[in-house]
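S.K.: Dropping the structures in below, format is C-alpha cells.
Bear in mind these aren't lab numbers, they're just calculated from the coordinates by the rules spelled out. These numbers come from a predicted model, not from an experiment. Cβ atoms are built from the backbone, for glycine too; each structure is taken alone.
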Structure 1
Amino acid sequence: MSSASCHIVICVPCYNESKRLDRDGFVEFVQDYPAVRFLFVNDGSTDQTLKVLTDLAARHENLQVLNLEQNSGKAEAVRQGVLYACNAFTPDYVGFWDADLATPLEELPQFIKILAEQDFDAVTGLRLVRLGAKVKRKALRHHLGRVFATAASQVLRLSVYDTQCGAKLYKAKLAACLFGEKFISRWLFDVEILARYVQRYGVCEVKKRIYEYPLFAWEDKSGSQVKVKDFVKAPLELWKIKRRYLSNRKMLINK
C-alpha cells in the first residue's frame with residue numbers, strides 16, 4: 001500500500017508557535033502527499049498562533065485547526081487532537097508531530113510505509129546518533145535522555161530506546177483506545193501510552209507490535225517547551241505511571 005492510498009491525520013500541538021512554525025514546510029508536504037492531513041491543535045496560545053493557523057487552514061483544505069480555549073499542556077492537546085481526528089476524519093492512521101519540525105516531515109512517508117506494509121500497530125521515532133545520520137542532539141539532553149530511557153525501560157519491562165521523540169504514528173483503531181482517557185502525566189504521556197498498551201495487551205505483544213524507527217535526521221530546536229529541569233520530575237511521574245497501569249506485573253507479562 002502506498003502513502004497515497006490511505007488516509008493519515010497528523011496532530012500538531014501548538015502553544016505560542018507563531019514565530020517557529022514552518023508554514024511553507026507543511027504546505028509543501030500536503031501538496032506532495034494529498035492523503036495526509038495535518039490537524040493543528042492550538043493549546044490556548046497567547047500570541048498570534050491561532051491567527052497563523054486559521055490563515056493556513058483557510059488556504060489549504062488538508063491543513064485544519066482544532067482550537068482549545070485554555071492551555072492544558074501538550075499531553076491533553078495531543079489527546080484531544082487524536083480523538084477529534086479519529087471521530088471527524090475516520091483515518092487509517094493517526095499520529096502526532098512536533099510543530100518545530102525537529103523531526104523533518106521527509107521522515108513521515110517512511111512511518112506510513114512501515115505501518116502500511118508490515119505487521120505493526122505503531123511506529124515511533126528513534127533519535128539515534130550514528131554514523132551517516134543527521135541526528136543533532138545537545139550533549140546534556142542526550143545524556144539525560146539516555147538515563148531517562150533506561151529508567152522508563154525498567155518500569156515498562158521493555159527495551160525502549162527513545163520514548164520521548166515527538167514523532168509517532170498509530171493505527172487509528174488502536175489510537176482511539178490508547179488516547180481515550182485523560183493522561184495522569186503532563187510530561188511523560190509518551191511513556192503512559194506505552195503503559196496503557198502493556199496493560200491492555202501485555203509485554204510480549206507490545207514487543208512485537210511497536211516499531212522504533214531510527215530517524216535519518218533530527219535536530220534540537222531552540223524554544224522547546226520542555227526544559228532540562230523537567231527531568232527532575234521524571235522519577236515521580238514514572239512512579240505514578242507504574243502504580244496506575246503496571247502494578248500486576250505477572251499478569252502483564254503472561255498476557
Structure 2
Amino acid sequence: MSLKTKLYLSLSAIGIMLLISSIISIMEYRRMSNYVSDLVADNIRSINIAQKLSEVSSKYHLAVLAEIGDEKSAKLPPFDEKAFLQSCDSLRASLSAAVISPLADSVEYSFSAYLLTSLEMQNVISSRFIDTREWYFNRLQPRFNRLSADIDAISAAVYDELARNSETLQGAFYRSIIPGIVVVGVGLLLVLLLLFFLQTFYVRPIYKMLSSLDGYRSFGRKYNYDFDGDDQLRQLNGSIRDLTTENQLLRRRISAMRGDAKPAEDSGQ
C-alpha cells in the first residue's frame with residue numbers, strides 16, 4: 001500500500017465517521033422535534049379551546065343575568081350546545097385519554113347540569129312564588145361555578161402536558177447530539193492515532209534519514225539507516241543508501257587511482 005493511499009484512507013475514514021454522525025444527529029433531532037412539535041401544537045390548540053369554552057360559558061351566564069334583570073321582556077339567550085360538546089370531544093381526542101378523558105367527562109356533565117338549570121329561567125320568571133335573583137345566585141350560580149372549575153381543571157391538565165412535552169423536546173435535543181458527541185470523540189481519537197502513526201512511521205524516519213545523510217556529507221560516515229516498511233519512503237531510503245554507498249566506492253577508487261598514479265610519477269623521476 002502506497003503512502004498516498006494510506007493517508008487518503010486514514011483521512012477518509014475520519015471524514016466518513018464525522019459525516020455519518022452528523023447525519024444521524026440531524027435525522028434524530030428532526031424526527032423527535034417534529035413529533036414533539038406536533039404535540040406542543042396540539043397542546044396550544046387545546047389551551048385555546050379550553051379558553052374558548054370558558055369565554056362562551058361566561059358570556060352565556062352573564063346574558064342570563066342580564067335577561068333576569070329585565071323580567072318584562074326576559075327570554076333565554078341562545079347557546080350553541082352542539083359546538084360546546086364538539087369542543088369537549090376535540091379536547092378528549094387531542095390529549096392523552098388517561099388524563100384528559102375524565103376531565104372532559106366532568107366538563108360535559110357540569111355543562112349539562114348547568115344548561116338544564118338555565119332552561120328553568122322562563123318558568124322562574126313567570127312564577128310568582130320564586131324569586132328570580134335568588135334562583136340565579138343560589139341555584140344557577142353554583143352550577144356555573146362547578147362548570148368553571150372543571151374547565152379550569154382541564155386547562156391546568158393541558159398546561160401540565162405542555163410543560164412535559166417541552167421538557168421532552170429539550171431531552172430529545174440532548175439525545176440527538178449524543179451520537180454526534182460520541183463519534184466526534186472517536187474522530188478525535190483517530191486523529192491522535194493518525195498523528196502517532198505519522199510521527200512513528202514517517203516523521204521520525206525522515207529525521208533519521210536526514211541525520212544519517214548529514215553524517216555522510218559532513219564526516220563521510222556510511223549511510224546505514226534502515227527501517228521496516230513497504231511504501232515509497234522505504235524505497236527512497238534504499239535509494240539514498242545505494243547512492244551513498246556507490247558514491248563512497250567511487251571516491252575510494254578515485255583515491256586509489258590517485259595513489260597509484262603518484263608512486264609511478266615518483267619512480268619515473
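S.K.: Where does the value 1.66 come from, among 1, 2, when Rg/Rh (Cα atoms, Kirkwood Rh) is the thing being computed? Please report the intermediate quantities before stating the final value.
M.R.: Working: 1: 0.94; 2: 1.66.
Computed on structure 2.
S.K.: Given a computed value of -13000 for helix-only ellipticity at 222 nm (-39500 (n - 2.57) for each DSSP H run of 4 or more, over all residues; to 500), which structure among 1, 2 does it belong to?
M.R.: Details: 1: -13000; 2: -30000.
This figure was derived from 1.
S.K.: Tell me which of 1, 2 gives 28 when you compute relative contact order in percent (Cα under 8 Å, 6 or more apart).
M.R.: Details: 1: 22; 2: 28.
Value 28 for relative contact order in percent (Cα under 8 Å, 6 or more apart) corresponds to 2 out of 1, 2.
S.K.: Which structure, out of 1, 2, was FRET efficiency 1/(1 + (r/R0)^6) of positions 100 and 196 (r between Cβ atoms, R0 = 30 Å, to 0.05) calculated from, if the result is 0.70? Walk me through the numbers before you get to the answer.
M.R.: On the way: 1: 0.70; 2: 0.00.
Label of the originating structure: 1.
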